[in-house]
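Input: structures, listed below.
Every number in this text was worked out from the coordinates using simple rules, so none of it is lab data. Being a predicted model, the structure only gives us computed values, none of them experimental.
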Structure 1
Amino acid sequence: MIHNLAADVQAFTSNAFLVDGDRTTLVDAGANFDIVPSIAERVDDLDALVLTHTHPDHVGNLPDVVESFGVDVWGFDPEGDGVDHAIPDEGTVTIGDDEYLALHTPGHKDDHLCFYSRAAGVLFAGDLVFPNGGFGRTDLAEGDRATLIESIERVEAAVDDDLGELHAGHGPSVARNAYSHIELASEAARHTP
């Protein structure tokens, strides 16, 4: 089961997905709200915190989660603040009950990862693509539109077109025609000025 712990938060934050299972995992920690009680009311323990990238809105709550649950943090760049273990490009990571392929997808931020499980039919897209053709901004440090387009195209090629769920870093999750949202984002990123 995937729970977005930031779904009703009014503060500026990313989504924070709690995935329970054999390896109960938090995908991104969010920021500017007290996430610890939300985790504790759903699970007894947390096995891992996995990051799509280290922008402040995705890692603001990281210290509180680590302190409260004694959990290790996984991300692309172990040199990044708070990241304990590296997840390499095309490496695998267990999230909940499923194995996910990690795809290095820079363009929004250099350390950006997307996580895709063919078996579960789930993509955690971070800030690469959003519902309805949205895509990550490239006007921040490390942002680059051409690189972002390449990353979107990489995910578009890697993901099955019968994708069941798309969980983005912001906004609602998509559970119908999820792949079409990646296609729309790819098209929009190539043609939006």
Structure 2
Amino acid sequence: MGEKKTARPLRADAERSVRAILEAAERLLSQDPGASMEQIAAEAEVSRTTIHRRFAHRQALIDALALSAARQLAQAVDDGRPTTAPPLVALHRITANVLQVKGAWTFALSLPATPGSEAAALHEEMARHCLTVLDRARAEHLIDEAADLPWLQRVYYALLGETLHGNPTDPTTDPDTLAARVVDTLLHGAGPRN
């Protein structure tokens, strides 16, 4: 019987190289989705040998980029404490955290997750957390009890997307200020305030 091999952790210098490659890939691919491995290596200031040693081919690099971004996004959601923080606090913190991560990893997070992959599982878990926070907000009467939560989730995602890609002349870039706008719009719409 053969033992299942587990991946050994990377040495610190190898981990830095991988991080530099992924960050360079995000920068270049967001500007030019056809950027080559060699261009990415140059942007990351690593040798062609290093990038090919870490990533057997371009798709492996793109898959690693998508997974890294999904992990960072999942951590941002977890840091908002979706199941334990008061719902309004969780919604605001998660929104601010997500805006920060999505703003830094727009290319990687625009990639569709391969079904059955770790990235796909992370995205599914984040969607469940979103519904949990919305359900908790409904239980606290922050959301109407008859609200369709899957629809509200789609509206929330649309607000996040518009916040990230909307008006480029908007001077507000602070994640907390933007999160307050998103949460206020989600919970109150554009109707008059009492």
* **Winner on relative contact order in percent (Cα under 8 Å, 6 or more apart) once structures 1, 2 are ranked, highest first** => 2
* **Identity of the structure behind -22500 (criterion: helix-only ellipticity at 222 nm (-39500 (n - 2.57) for each DSSP H run of 4 or more, over all residues; to 500), calculated), options 1, 2** => 2
* So percent of Cα pairs over 31 Å apart, computed for just one structure, reads 29; which one of 1, 2 is that? -> 2
